[in-house]
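Please find the structures below.
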Structure 1
Amino acid sequence: MSAKKPSQEASAARPETKKTAGQPIRAVRPAPSRRPLHGLWPLLRHQFRHTVLYPSNLGFALLLPVIMYFMFGAFQSYSSIWRGHSNVSAQVMFSMGAYGATMAAASIAAGVGIERASGWSRQLALTPTTSATYLANKILLALASALLSLLGLMAVGFLCGAKAEGPMWVAVPGLILFGSLVTANMGLALGYLFRSDAAYAIIGGGSAIFAFLAGVWMPLDNMPEFFRDFAPYTPMYGLFHFSQWPLKDSPFNWAWIVNIAAWTAFFAAIAVRRIRKDTAR
């Protein structure tokens, strides 16, 4: 999957230069804006069109969860069985939606690797745009891709017999988006640590493994004891169980929030450290 190379129209003006007799031309770096999110909206608008709406990215975000929903939840003999606050079809829909949304978020955020390879980060260092603006832009783009993925799947699910109590159609997607902060920051961190092709490969394989350990593919109760004990410490465990909690008559577990917060902070710290290193060059 690829993202379109950012055009120079989205970057700030070129740095000024000074020339002294007998001395080479020297670039003068503009002073950073005092506003932490200076220039966020123009950058977000430009990259939304060129990344989130880029055909291959949009197709991936929309088709992946729909295909998986048809495989596991739509038109099955058990689809209409009512459990908790929805039928099984809706539970599978939201489960696959959580996986698809988190994959979409991570993939869009990992596009930072392409931008680094194209020199975008070096251009950023020569503009008044702050690191906070750039990171916030990437997180918002990732969440936008996750939202489009969810809306597309929910439309298909509604037409294919997924039924849930009214509040579930808002509460569950909202919690999925909140949990997607984990994989959005994971995508950023991997995009800074590895080349873009390696980052996408790690996201694809890693997310499938983490989803398995979170219980997306089969209930944790059916797994060996070792996996049940190890699963709560993996990145997607908290976001999956937290987002699916409203559908079931089960007690709330604060460990889910701790898991989400810890992994989000871990991946965000890596991304912040790496972008500071890039912009300091």
Structure 2
Amino acid sequence: MITKESFIIDGSKSKKILIDVNFNHNFKKKPIVIFSHGFKGFKDWGPFNKMAEKFAEKKFFFIKFNFSYNGTSIENPNDFVDLDAFGNNNFSIELDDLNLVINWINDNSKFSNEIDTNNINLLGHSRGGAISILKSNEDSRINKVISWASPSNFINRMDESKLDTWKKSGVAYIFNSRTNQNMPLFYQFYEDCITNKKRIDIENACRNLTVPHLAIHGTEDPTVDIKDVNDFKNWNPKTIVHKIKDANHVFGVSHPFNEKSFPSHFIKILEKTFEFLET
């Protein structure tokens, strides 16, 4: 029987992290998979709940969570009700949040009969995948890492021509077409990138990865160019790259997701991910 439970833990700063776990409650130790959502995302976006059940059926202990400053709240985990938090988010906070989630499950006596803490794996979509790569390079507890549609560089994605305006105003806005919200990014975001340039260097992380890395990307991704996944392979020949022909950034899914089955592109990334984790 698939069990789902939710927990609230302290985040890396003043806000909380909401966590879900999905697993087959059978008192057998299982590999752990920790999933990180992407930019303008959250743990329950689109098919992620249905996906969590699929991982549990495949005998994984699956964890997904909301980054503490992703703009949602504990009371409203699927809506961007805290835009001030969204604007104050940065890569350092997300790396520290992920560390806290790893600590939480690694030291969790409640699930000691259900988890194999020697088999902790990170999975992330888009920005969450890049965060997972960075964390895998700095944390010896990680066994494998999987990135879906992830960027190979954070800083290069910023428009340098707009930095002066951003600095003077203190804020830039990103339009969310799904929610029709102008979502703020405060200048601290860029300052954190510069201050922690070495820590968020994805190229350096890839070159120094000592754990297996699977990178999956759609050939028709309009958000993160397909060349980014080629970077991963160029930087580390051991990286396994799988390209999904004609797939977009979200592999054919959307939010809300009310379908009974996954679209073909999403089925393919799940199949490749399970194959990688099971070998």
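None of the figures in this text is laboratory data; all of them are computed from the coordinates on show. None of these values were measured; they are calculated from a predicted model. Cβ atoms are built from the backbone, for glycine too; each structure is taken alone.
Points to keep in mind about this one:
- When relative contact order in percent (Cα under 8 Å, 6 or more apart) is computed across structures 1, 2, the figure 17 traces back to 2.
- Structures 1, 2, by distance in nm of label points 7 Å out along Cα→Cβ at positions 88 and 184: label with the highest value: 1
- Read-out helix-only ellipticity at 222 nm (-39500 (n - 2.57) for each DSSP H run of 4 or more, over all residues; to 500), computed value -9500, structure in 1, 2: 2
- Among 1, 2, structure where mean count of other Cβ atoms within 10 Å over residues 56-63 as derived comes to 17.6: 1
- Read-out semi-axes √(5λ) of the Cα gyration tensor in Å, computed value 40, 19, 15, structure in 1, 2: 1
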